[in-house]
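**Q** Take a look at these structures.
No lab work stands behind these numbers, since they all come straight from the coordinates. Just so we're clear, the structure is a prediction, and the values are computed from it rather than from any experiment. Cβ atoms are built from the backbone, for glycine too; each structure is taken alone.
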Structure P
């Protein structure tokens with residue numbers, strides 16, 4: 001029996017490329033479970049196999065506790081110290097028992113336990129091996145292609161999976177092709193370890209740029225943000241930790257060599273490399289390049305920006321099916337609205353007319369005063385009431401008498417709306 005155990009350990013270790021210690025542990029677990037099944041009561045058993053000669057030693061053991069609940073597995077400290085005065089609570093005392101001779105059923109059970117344990121060790125080793133590769137690019141050979149997924153052989157009989165959503169839309173692979181993808185998930189189950197790869201995630205672009213641009217590996221250039229429509233177009237925002245380096249130029253490369261290499265790997269995906277900026281408006285201007293932005297109007301309360309451009313650049317700014325403006329908005333994290341200069345002028349005049357109508361309706365003022373208020377930036381009655389008198393005094397054409405009249409009328413309107421609860425009236429004056 002001892003020689004057979006050593007032979008099994010050596011054989012399994014060599015075939016599965018597993019450490020001998022892991023095989024011994026699997027055997028000990030199998031023998032422990034099989035031994036416990038020979039007893040009617042739920043006892044605690046420990047099996048030890050000598051690593052040199054294969055001898056099996058079996059022990060029944062009891063945990064030392066303050067109060068015994070299960071006599072088959074527990075013993076009090078006082079009783080335990082009859083044999084060993086140095087033992088402590090939560091330790092074990094053991095008695096050697098006979099190592100059983102397995103009948104056919106026990107042997108089969110032990111065999112199955114060993115197989116399961118070996119598989120568990122294999123899964124653990126594969127998971128540990130690829131844990132450090134998470135977020136990195138792995139290459140493999142296409143083994144199987146299905147409508148919903150593609151399986152790669154990445155070596156040593158280990159498989160990786162591309163789900164349909166993780167592949168680029170224009171790609172067509174065949175059995176035997178070499179494919180690269182970024183490892184983003186490791187799943188372990190009863191059937192083994194599953195490695196999930198992707199070519200559509202932003203991490204894939206990051207790793208390709210890391211390969212092509214040494215400055216990224218040296219942390220002289222940082223990829224700050226990526227917006228992507230996989231296989232079609234992407235925008236990559238970069239910044240530098242060294243003012244001497246041009247981060248955009250370094251990523252694009254001489255005559256575009258570096259960015260073209262990344263684009264080629266991504267089936268011709270168009271990649272715009274832009275300069276990151278902490279200033280949201282400047283970042284949006286950079287993201288819209290090569291379209292020239294005339295001005296940017298920021299609406300912080302709704303986290304949106306109006307991008308003003310010339311009419312001739314409208315189609316380019318929007319992009320095919322709205323792609324350019326959509327990616328720019330995704331990259332910057334703001335809602336972006338494209339407007340031409342004519343659109344802005346028309347909207348501005350329309351808004352001025354609305355404000356003038358509002359002031360004419362609720363304030364008994366002449367047109368000169370109303371125009372002064374509008375072109376000084378006032379657009380609602382609450383603004384007139386809440387603005388301090390000394391601020392209004394700085395406006396050319398205003399004096400204390402006019403200011404008092406304006407604020408008094410505006411305040412009366414607001415007070416009336418609050419007292420009467422005329423919601424529609426209240427909405428109109430804001």
Structure Q
């Protein structure tokens with residue numbers, strides 16, 4: 001199975017798909033699957049664009065809307081995770097994962113799926129310690145604070161992934177695991193990105209939760225993006241343990257290393273994206289404690305028993321099948337002939353895919369739950385003061401792409 005992996009998409013689906021077609025022709029190969037490591041920007045319309053945390057000058061529609069509307073069809077099955085520049089209102093509709101467009105699957109805020117016999121896991125967002133133990137309290141319409149915090153990784157989602165026991169083949173994260181630079185050519189990295197030197201030397205570059213997942217899951221392949229450079233590393237887990245091949249990829253720009261193709265032994269095709277039995281059991285076990293307020297979420301590290309849930313899920317999927325529920329449009333698509341037209345939708349709706357998924361698992365729909373302590377609106381005076389931190393500091397960049405820093 002040949003799998004293409006892409007760094008930061010930034011909505012440039014047309015360019016990436018065209019690049020893959022040319023690669024197939026040049027090398028005489030067939031790409032079976034495309035993976036994207038975040039900043040996908042599944043922007044359907046102008047309202048979605050207002051939910052992306054980028055400066056105004058970088059708010060462009062790009063090409064995802066064509067695939068959402070049906071004007072174009074993704075030529076390769078595509079799986080993506082979220083980064084820190086996303087249409088967060090749309091991804092919240094698909095918190096558990098689902099089709100963002102036909103043949104384009106969002107892995108969820110955390111998730112595991114199967115493609116053929118290959119298991120693929122992922123964690124969306126970037127790590128910021130001050131929000132790590134919060135619940136998912138943000139709801140659209142976002143304000144200056146929540147448009148930044150909505151994509152911050154939460155302990156709850158990491159904890160679910162820490163309960164995965166069966167081997168994964170590939171894992172995706174947007175930011176790099178903390179300490180990963182120690183396993184590769186960090187000197188070359190610093191020469192190319194001088195402003196990383198202090199973080200590399202202080203061992204503060206990267207995500208601590210991602211590092212914990214790397215040490216727990218030990219997948220053969222781990223791919224990341226976010227920092228807009230290529231960085232390979234090989235991690236040996238213990239003296240006689242397995243190894244993980246790590247690769248960070250760049251953003252989609254000419255002359256940049258934003259694509260990598262790997263060949264993984266697999267069962268014969270055809271292949272399709274399917275639910276993962278173990279992950280659905282974990283989701284069913286954890287859903288009752290999904291934290292949805294700003295209150296600190298804490299839970300002991302002990303493993304919860306999901307065996308009963310596993311057997312229950314197996315019975316359900318054997319009857320229903322493993323393919324995810326069908327894609328459904330939930331908002332109008334951008335119309336280039338009338339670009340100023342908006343949908344006037346200020347929040348997220350109940351996505352039928354999510355409703356069907358929860359009905360399958362016999363779970364309640366909680367994503368629109370809110371309390372005065374947890375969900376903040378756009379009303380003046382209702383928000384905590386937004387203080388300057390490293391999310392607001394623009395890194396120097398030779399491409400003058402201030403939207404692509406560590407926000």
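**Q** Which one of P, Q has relative contact order in percent (Cα under 8 Å, 6 or more apart), as calculated from the coordinates, equal to 7? If you can, show how the numbers build up before the last one.
**A** Numbers: P: 7; Q: 21.
Here the read-out was taken from P.
**Q** Consider the structures P, Q: one of them gives -13000 for helix-only ellipticity at 222 nm (-39500 (n - 2.57) for each DSSP H run of 4 or more, over all residues; to 500) as calculated from the coordinates. Say which.
**A** It was calculated from structure P.
**Q** Quick check: 1.71 is what I get for Cα Rg over 2.2 N^0.38 Å, calculated from one of P, Q. Which structure matches?
**A** Numbers: P: 1.71; Q: 0.93.
Traced to structure P.
**Q** Taking Cα Rg over 2.2 N^0.38 Å, for residues 51-194 alone as the criterion, which structure among P, Q has the greatest value?
**A** Values: P: 1.75; Q: 1.15.
When Cα Rg over 2.2 N^0.38 Å, for residues 51-194 alone is computed for each of P, Q, structure P gives the biggest number.
**Q** Using distance in nm of label points 7 Å out along Cα→Cβ at positions 11 and 259, single out the structure from P, Q with the greatest value.
**A** Working: P: 6.2; Q: 2.2.
Result for distance in nm of label points 7 Å out along Cα→Cβ at positions 11 and 259 over P, Q: largest is P.
**Q** One of P, Q was used to compute mean count of other Cβ atoms within 10 Å over residues 91-98, and the result was 24.6. Which label is that?
**A** On the way: P: 13.0; Q: 24.6.
Only structure Q yields this read-out.
**Q** Have a look at P, Q and say which one yields 16.1 for mean count of other Cβ atoms within 10 Å over residues 155-162, as calculated.
**A** Values: P: 16.1; Q: 20.5.
The correct label is P.
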